[in-house]
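Got some structures for you, see below.
FYI, it's all coordinate maths here, none of it is from the lab. What you see is a predicted model; the values in this text were computed from it and never measured. Cβ atoms are built from the backbone, for glycine too; each structure is taken alone.
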Structure I
């Protein structure tokens, strides 16, 4: 095996990727332009939708308003609430497009609840739609008013018997968050960043890996490479390292694009702006230590699939479940409260997600890091070995 020959194949594939407009778009344009615009758009419209729902008045329908006129008067005095009194008790007609929330006040509540009456009043029933933002906003507003009204009644009852609110609240509690700001930011980033990194790595590797293997089979350019003095292993390694390079560049450019989105105040997660995250040099080294085998693992698996497939269409069919499986394992990092046992850190992608999360929160667990490295490097070597074996089989390379 000659390093110079591997370098020749590597140089050839990198030059081909630079000349290929599709590769440049997926490697440069999409991460640096599309990703920021996508996330900024999501954040902007989410914020605008939330602000609009907070400013639009809520229309509530009150059934049985005569049973508690004082409570109804409180709703009517509120500027952002419009009250419609109704006697319709049909559940089908209570909620409509113009009604955000319906309050049903039963007759049994018409008692002197400000006095010492011990009769237990019936519940006030409120109907809302949990799938409609306007209905949730109305619920929030009505709940705040009812809580205030309830506290006022309790205060009047206590005053009548010569007591104050301290009688009901013998002590106050005060919660102090001891987590430093860096750990809070690390916790928030640790939930979403590993998932995004895994997606970026696989997206960057998929197109190039399929194009320089199954794509060359279709174009007939692979045969020219095979008749050269290069060994099959040198060809596979040259292609493998080129896919790793393209995947790594795509990932880093994607992270830069996402950082741009985080820096814009309009983004919905602007409070975890990357400018507030202090990445130390040891953290960078740990990230590189974990990222390099992950990029190698993804590239080796995709190279193996590309060599085995007859054409790009078949390769795309094989890579789709691999990509979906990677997304599923990466999504587990978004779940709160999940902790992996040590054997589970040998599962590729899943281990990377949780090791990234630990590092961002300032935890360095060498057992977890070692299991992740052994797993990714071991599977990558096995995939490369299998790819080299397949590349030596003429019935695989030239089948159609």
Structure II
């Protein structure tokens, strides 16, 4: 299996990583546009800016389950191909808007067309990688998230400074249109479709994946899966986790920009730092999670660390920017670390016929939490004139998520 494993990793993972990276651009670059002149140009109030930043996740929320169902029972490859084309178009159009109404429509539609990408990708990977590999495979997918924000933070700062926020959106939306063609050419739905594998290699992977499914308790349909305590608690856990994470991702540039004598380029460089730690933590957590097959211990401790770091930032207030910033870096890295083990849990406790829908449901709850985090944190920052209240909110959300992880993963 070693030569087989190598060929799958090199063929599938780079394409999946780049695709998810492109999907992540327009979730995070809005924060730079908001901090870099878009609000003034379009006369956007602080309250409307919070709504616009979070509207993406509302669109993302509504279309998770049908998209995941289509990916599981029809074609993840085809779904992601059309999503690439549509989100590239909408992302580029963001740089051409002249009024808030058009921006509202585009932000919502971006969420709609990207909503199925995450569960479709996870389903695709579950059809290619075995239980012993799945956390690492999921992590390489989700690394597209912090890795994109890492380079995007630096690049967006320069683009806004030199070309303005409009060209930032246009230049960061076009690559998805080109990449759609590469995706279609390079990705195969399942091992049996791959011309670059031998018949023996195809059979070996398919056989191992079938054997894994035999050890999972049968679930008749989505209704039964959605009523299970494990799925309900995972939904709540991921909602709270996402509230903390996306409150952080969307508003970190504004938090840093508010420091004395801070320009947009320096804001970009500093905004990138948490994602360096995130990448290291994600790789380490997924490696040891697969090695031990103990998922729980690589999820809740990181969420607890994030909660403590946010509370520390709250206690510091504005008295020491650099110490507070260091705690935010720790919080960012800790929140990203458990992604691989978390999504491995879902595909390991539910049979294939309902795993896609359950992934969609859990991810849609995460999108709802992301909407709440992006909106409420932005609202609290504007209403209080500081960041203390939002730090408390994110700390409590992550603490609750950590507690739920201890309960739910123990049950699985």
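So helix-only ellipticity at 222 nm (-39500 (n - 2.57) for each DSSP H run of 4 or more, over all residues; to 500), computed for just one structure, reads -28000; which one of I, II is that?
Going label by label, the one that fits is II.
Quick one: relative contact order in percent (Cα under 8 Å, 6 or more apart) came out at 28 when computed from one of I, II, so which one is it?
II
Of the structures labelled I, II, which one yields 0.15 when FRET efficiency 1/(1 + (r/R0)^6) of positions 123 and 251 (r between Cβ atoms, R0 = 41 Å, to 0.05) is computed from its coordinates?
Of the options listed, only I reproduces it.
Out of I, II, choose the structure whose coordinates give distance in nm of label points 7 Å out along Cα→Cβ at positions 19 and 155 equal to 8.0 when calculated.
I
Taking FRET efficiency 1/(1 + (r/R0)^6) of positions 179 and 291 (r between Cβ atoms, R0 = 35 Å, to 0.05) as the quantity of interest, name the structure among I, II where it is greatest.
Once FRET efficiency 1/(1 + (r/R0)^6) of positions 179 and 291 (r between Cβ atoms, R0 = 35 Å, to 0.05) is tallied for I, II, the winner is I.
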